[in-house]
Structure 1
Amino acid sequence: MTSKGLPRSNFSFSQARSLIGDLNQPNPWIYWTDFLVSVLIGHVAIQLILAIPQRFPDAWWAWLASGLCYVITIVMYMRALMFIHELVHLPKHGYTGFRVVWNLLCGIPFLVPSFLYYPHVDHHRRKHYGTEHDGEYLALSHQSRWLIVGFVAQALVIPFLGIARFLLISPVCWLIPGARQWVHRHASTMLVDPSYERTDASPKLMRTVVLQEACCFVWCVVLLSGHWFLTGQWFNPFWIVAYGVAQGLLVMNEVRTLGAHRWTNEEGEMTFEEQLLDTVNYPYSPWVSELWGPVGTRYHALHHLFPRLPYHNLGKAHARLVEGLPPDSIYHQTIATSLTSEIIALWKRASEQPGNRPSARESKSQPALASTANRSPQAR
């Protein structure tokens with residue numbers, strides 16, 4: 001038994017690596033094609049949301065077509081945005097052009113430039129995962145259910161916070177250098193835990209931050225004043241569309257994030273077994289799971305095992321591991337049947353009253369985690 005009550009695992013990194021060792025090389029053509037097709041379809045679809053009803057105001061089908069374009073926009077933009085995760089794990093050399101184009105076509109227009117996600121590497125450090133050094137973790141299994149509700153509901157205000165960060169706060173940092181340190185530590189990271197403090201601040205990084213901030217500032221000015229310069233009217237109907245799309249993307253991402261982990265840690269550093277059991281793979285129903293968990297994010301447990309494995313090889317790697325690892329390997333326990341089932345399980349683990357919270361040891365040894373141990377789904 002481990003120090004926290006979990007059975008020891010016979011999981012072997014060398015065995016797993018031997019099964020997927022030939023899948024580590026990213027294919028630039030797949031990255032470029034997938035991203036460009038996704039983001040360009042999204043850019044066209046978002047314009048059609050408003051353009052179709054305006055062009056055909058009396059047609060009964062116009063609003064149905066507009067709704068379909070909204071769905072297409074969310075799906076395509078979600079896929080394009082998730083490449084921010086790949087940017088962190090791609091080799092530092094050889095993908096500069098892809099990083100620049102992603103920021104210009106996606107990151108800056110959505111006010112999520114890539115520098116916001118650089119601290120994601122802390123989430124993958126063995127000694128940081130699930131601790132106060134991990135900005136992407138909260139012990140949701142041991143908190144009030146209201147925290148889960150609030151985690152999704154925060155989508156209502158995040159767009160306004162994004163505009164404030166780049167339209168108002170960035171100039172303050174440029175004009176008052178002393179403000180930079182606080183802003184970089186507390187207001188420059190995409191995170192789950194609001195108490196997380198960012199620590200990286202090298203001169204090279206800060207040059208990137210200032211450049212991307214400036215681009216976001218210009219975009220905010222154009223977004224908020226461009227319509228007035230073109231028409232003489234302040235109110236832009238596109239703002240409503242943009243906010244609606246932002247809500248769809250944010251809610252989908254918050255729900256996806258809730259199912260990415262089991263959120264069971266509250267006692268500091270976790271063992272390897274605990275970290276692996278705390279992450280989830282969703283190999284079933286790929287036509288659905290790929291919509292809410294695109295660009296490999298539905299294979300989150302596998303990604304934590306091999307962070308540099310390119311997203312386009314995760315399905316193949318998962319199939320090999322399921323077939324090649326022994327039946328009692330704890331890797332099989334990372335497999336979930338659906339996102340809905342995992343979120344329901346999280347809701348049941350979470351306590352309505354803090355005084356009724358289960359201990360971390362009790363929650364981490366729940367038999368429910370073992371219910372998937374004997375499943376052997378193949379990636380489809």
Structure 2
Amino acid sequence: MTHRRRPGAVAAVAALLLTAATGCAGAGRAPGTAAPREQDSERPAPSAAAGGASAETGFTLVATGDVLPHDSIIRKAAADAGGAGYDFRPMFSGVKSVVSRADLALCHMETVYGEKGGPYTGYPAFKSPPEVAVALKDTGYDGCSTASNHTLDDGAAGLARTLDALDKAGVRHAGSARTAEEAARPTLLKAGTATVAHLAYTYDTNGYPLPEGQPWAVNLLDERKIIADARAARKAGADIVVVSPHWGSEWQTEPDERQLALGRALTASKTGDRPDIDLIIGTHAHVPQAYEKVNGTWIVYGMGDQIAGDMVNHAGAHDPRGNQSTIARFTFAPPRTPGARWEVGRAEFLPQWFDTGAGRVVDVNAAVADGAPLTSVRDRIRDVALSRGAAEDGLTMGK
């Protein structure tokens with residue numbers, strides 16, 4: 001695995017001032033853009049090609065599932081802060097080494113943030129402490145999708161507070177927006193020598209209507225819009241287009257028919273000989289779902305919940321699957337010929353588990369190696385990830 005540039009793996013494409021709807025808003029900087037960061041001296045600069053141009057270099061992308069702070073998660077963050085606000089950083093510490101070492105790391109911020117100081121609420125209408133954003137940055141996340149069925153739990157005000165907090169922390173965002181101008185700009189991030197567009201959409205907003213006069217506030221799942229946005233992102237300079245759909249049926253391990261149909265349609269869409277979308281990383285179902293290569297493009301139907309309280313399924317029973325998830329890790333290689341797509345040279349998943357008793361995300365493979373009795377959790381997640389034949393296309397369980 002390549003080591004990420006610290007600080008500086010991802011910066012806004014300054015010439016375009018493009019933002020997301022999941023950086024640091026400074027003087028003279030457009031909302032949602034991050035200040036450029038210096039390259040880590042431990043990572044060699046791109047080699048010079050003939051004519052003095054820099055050679056293209058590949059990169060590793062990591063993506064994780066739903067961050068869903070229930071009341072118990074909020075209480076734990078308060079306890080971890082020792083009475084001085086909320087500290088979510090310890091919750092993520094078990095996977096910080098995996099996330100921070102990627103060249104590009106993406107999360108899914110499912111809930112919106114409340115006002116500084118609260119009140120904060122869990123299910124069913126979430127308002128999370130904005131300190132979550134600080135923890136995401138500290139863990140190494142560069143951007144997050146913010147389109148979910150909970151994006152409008154506190155209306156336009158909650159949406160704006162969330163994006164403001166992510167901006168302040170230096171975390172990019174995709175899928176929701178404060179202005180029409182922001183909604184129209186794709187989120188462009190830098191990884192290796194590639195420009196990566198991150199797009200995000202949700203199937204619904206739990207019946208909450210879009211704010212009056214703001215039909216662009218949240219991206220809704222629509223095949224034609226996603227393809228149009230992907231093509232616009234490519235024209236804006238994206239070498240790779242990553243789509244984060246919030247989709248699927250809760251508590252269902254198998255992808256549902258809408259996921260399968262939309263996945264086929266999106267991966268089949270091309271402009272000329274080049275696919276419009278290069279990777280799909282799904283969220284929402286609460287449980288891990290399969291990885292599959294469709295029309296030559298990888299789809300993660302659902303990564304599961306990364307952070308959540310004890311989960312109760314539709315039958316009213318505690319369901320441990322709701323605290324299991326995967327880290328998706330894809331290593332992209334530069335195109336072999338000019339104008340061709342960046343190819344995934346390595347596809348991996350890493351089992352994850354949220355220990356609700358300790359309030360910590362656990363890298364399951366690392367824990368098993370240390371003697372933790374989590375082999376059954378590891379094996380179940382592995383079986384689900386590989387359940388649609390992904391091993392035949394090269395998917396492996398990473399370390």
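Identify the structure, out of 1, 2, from whose coordinates distance in nm of label points 7 Å out along Cα→Cβ at positions 114 and 170 was calculated to give 2.8.
Values: 1: 1.7; 2: 2.8.
Value 2.8 for distance in nm of label points 7 Å out along Cα→Cβ at positions 114 and 170 corresponds to 2 out of 1, 2.
A value of 18.2, 55 was derived for Rg and Dmax of the Cα atoms in Å, for residues 194-265 alone; which structure in 1, 2 was it taken from?
Working: 1: 18.2, 55; 2: 13.8, 38.
That value comes from structure 1.
Work out the source of 19.4, 65 here, i.e. which of 1, 2 gives that when Rg and Dmax of the Cα atoms in Å is computed.
On the way: 1: 21.8, 71; 2: 19.4, 65.
Label of the originating structure: 2.
I have -6500 for helix-only ellipticity at 222 nm (-39500 (n - 2.57) for each DSSP H run of 4 or more, over all residues; to 500), calculated from one of the structures 1, 2. Which structure is it? Don't skip to the end; give the middle numbers.
Values: 1: -16000; 2: -6500.
Of the structures listed, the value fits 2.
Given structures 1, 2, which gives the highest value for distance in nm of label points 7 Å out along Cα→Cβ at positions 74 and 346?
Details: 1: 1.7; 2: 4.1.
Once distance in nm of label points 7 Å out along Cα→Cβ at positions 74 and 346 is tallied for 1, 2, the winner is 2.
Of structures 1, 2, which gives 4.0 when distance in nm of label points 7 Å out along Cα→Cβ at positions 186 and 298 is computed from the coordinates? Please report the intermediate quantities before stating the final value.
Working: 1: 4.0; 2: 2.0.
Computed on structure 1.
Computing Kirkwood radius over Cα pairs in Å, for residues 154-329 alone gives 17.2 for which of 1, 2? Please list the in-between numbers first.
Working: 1: 19.7; 2: 17.2.
Going label by label, the one that fits is 2.
Bear in mind these aren't lab numbers, they're just calculated from the coordinates by the rules spelled out. This is a predicted model, so every value here is computed, not measured. Cβ atoms are built from the backbone, for glycine too; each structure is taken alone.
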